[in-house]
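Each structure below appears as structure tokens.
Read-outs: derived from the displayed coordinates by stated rules, not from any lab. Please read these numbers as outputs of a predicted model, since none were measured by experiment.
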Structure 1
Amino acid sequence: MYDEQYRPQLHFSPKENWMNDPNGLVYYKGEYHLFYQYHPHSMVWGPMHWGHAVSKDLLHWEELPIALYPDELGQIFSGSAVVDTQNTSGLKTSDEDVMVAIFTHHGEDNEKQSIAYSNDRGITWVKYAGNPIIPNPGQKDFRDPKVFWHEESEKWVMSLASGDCIRFYGSPNLIDWELLSVFGSEYGAHGGVWECPDLIQLPVEGEDQKKWVLIVSINPGGPNGGSVVQYFVGEFDGVEFVCDDRPEVVKWADFGRDFYAAVTWSNFPEPIWIGWMSNWQYANQVPSEPFRSAMSIPRKLGLRRVDGEFTLVQSPIDLSSLFKKAVVSNETITLRPSEIYQVKLDNRPLFAKANVLNSTASEFLITFRGEQERLEIVFDQKRKEVRIDRRDSGQISFSELFASIDRMPLARLNDFTLILDKTSIELFVNQGNRVMTELFFPLESEFTLDFRALDGEVILENVELRHLESTWK
């Protein structure tokens, strides 16, 4: 069980069949709830349900029965969940705080917002008799409500994707909603439809201020093709979001091909999010069986001023509880053009990190290599970019759009953290200023990790390489 050829060992995936966007992320009494878009009858996208899993540590997950099924109002598309601690909704009927899920009912060319509620810690759900709570205003794409309690204005606030902009709604009780404002038609990237918004407030590292960050997924329109997450930094007064940046500025949360629909957990003091690890360009065709798709590693979020720009920074949650004996620990390694530093890998996930003490090389390469296949990361100092090359990474023929060289701008390399699972790589650069997430599907079973420098040397310090235990054990 959970040991199939392409089964991730660190990342949540359903036991079987199709999964996409994370939904209803909420924390309550020691449990992190992960709901997700789920088709229980096929490994490709189909009529959407809310699948459900819970975890006490964001690493080990227990899959639970389906939470929400389609009904006469339509399929159950994406949304969010909150703990209504003050019972503003009046839906509480037990000693537990009532949980309220706010989701999109997707009918034929008619999307509207509905709610369901749970009085038993999120195990069973009852759909509200008065659904929908927000009818469709005559727009084809009108979905993915993300709700939070706004303390200053003492109301619930909803961010809702509406075509290629975001509508904000307010409510005193999660049932009666009024339109507050609209943002985005002139801002950011518009290569595709906007989806899965989230509005969060983050403290700025090293500064005595907080800023609001509006997260918006967009499909297509990514810098390397297909699905991607963009974000905006600014102010929110309970009614309007005002972006700090010029309208034409675009900020990507993850430059890889395989991080989408990411949203944060509600009712938890620390900002942590998770994303769907795939891309709509080929998600239905990837060769994993008997399931399809996985979630990213949950990531802590922060906001940092980098070269004068507010930048969303991400770091993986603590994985030390999964650490095996170190392959390399706290070493200093000097890479020269004539040498390859090589580590033989077993068939378990790998955690790697290092600081770059000095570099005169034109390129610094990290290669995950078998006999005939490879996945290569290139830190190119001349072009000021990072490239992930998966053209020879194993199975690539399932989609003509999969084999790729994907790029991320990077002025300088100070450090990196790398999480390698059976079919994915997550790269965090410069304390999470830049992130890339990519899938690959190797055919071989024996690999090495090669570190090389071209046209100069690279000195790495505090190098740590560790195999990780499977989270399914």
Structure 2
Amino acid sequence: MPERLSARALIGTLATGFADFDTGSTDYSEVDGPIGWPGYGDAHEAAAKRTGESESVVCGRGRIGDTDAVLIAFEFGFLGGSMGGRTGDRVEAAFVRARESRLPLVFLIATGGSRMQEGMRALSQLQRVARQIALTRAAGLPQIAVLRDPATGGGWATLGAGADITLALSGAQVGFAGSRVRPPGDAHAYTAESQYDSGHIDAVIIPEDLPATLSAWLHLLAGPPAAEVPVPPSLGRQTLPETGWEAVQHARAAQRPRAQSYLDHYFESRQDISGDLCGGRDPGVLCGFGTRNGETIAYAAQAGTPTLPSGFRTAARLVSLADRLGIPILTIVDTLGAANDATAERAGAGPAIAELFLAVAGASVPITSLVIGEGGSGGALAFAAPGRTWMTPDSYFSVTSPEAAASILKRDPSEVPETANRLRLRPQDVVELGVAQGIAPPVEDSP
């Protein structure tokens, strides 16, 4: 379990020049709260004396790295960081100030959930918070959550899971059900590490890395976006294939550069998002944001494996988030095709592919796509931007793989190479067909 710093101590490690927002009156005339819970007023007063805070959340403005931001930090020492009516007042006011000042928001979450002593008024604060998250999304401002210990109940299910990027401190308890109400069983399911493995959060980090990681994310999401996405240069073979089967063999060559190499070459620095937020992660899809010439570009890249439904959903999440923040996107195509086994079908392969097709089709920011290896069927095409797709010399793009085409057409396996030739899948063929716009320049000729 990570060390639990007070809200102000944590803010002190992250931000400079932090200043609280005016919280208005601290006259708590409702001694025992809205439902007359015996002793609530005394407990509230004792919490204030113990922590030096007048409520369970600290809100203000500070500078993290090179970015000004609004911070909402929960004080767990104040009634377990629980959310009541006045907590909701402060959180809502902080969101309003962030939108007025056009500043990103950072949520430092350590809460047990809603405050029992205020009954349904406490629980209804989640609706207020959700409304503020939605308004801030519509305003195009980044929201980053940091899950501390514990991050449970409505704090996790609104500010935590509803943020654009969700980070968690290693060892933190993270889950909708707190430790006192969950059924006995798998305790690991309620940890930051398990939530990451399940695709619900983007990264688990140690406390020492939080200042630099948070600074990097704010710089990416709130910094200047690129106006366009230059076509990445081809890092591999520079001669075009003579036949379709040769194109397939070049794309399948073990020594061909993969997505990781292209991303490392293209970006000066980058941060990954991870997971589809609904139970899945695909290590064969790399998504995130990076800097190129000091400007931010988002990326969604296939890493050469059959793409899982969670991979398509993660890419769709990336495209939608980048579009909302006004950040252009690079996509990299490299897959034999979508995973098509029974597990993938049960996980929603078709709906997931459709989700990405629709996200790309509906995006208003520039999207540039590069096919760097195999471009197999709709699982590859979903990552490609219409009218903005380029090929490398060691790639191909096809309606399906040559093997699958031969099977569909009831051809003998020995006819696979000839089938590849007939499919017109070579890079130059795809350009001639108008599906791609050109061949990526070699690295030495790129801007």
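When Cα Rg over 2.2 N^0.38 Å, for residues 262-357 alone is calculated for each of the structures 1, 2, which structure yields the highest value? Structure 1 comes out on top. From 1, 2, which structure was Cα extents along the principal axes in Å, for residues 110-333 alone = 75, 40, 30 calculated on? Going label by label, the one that fits is 2. Once Rg/Rh (Cα atoms, Kirkwood Rh) is evaluated on every structure in 1, 2, the highest one turns out to be 2. Could you tell me which structure in 1, 2 was used to calculate helix-only ellipticity at 222 nm (-39500 (n - 2.57) for each DSSP H run of 4 or more, over all residues; to 500) as 0? The structure behind it is 1.
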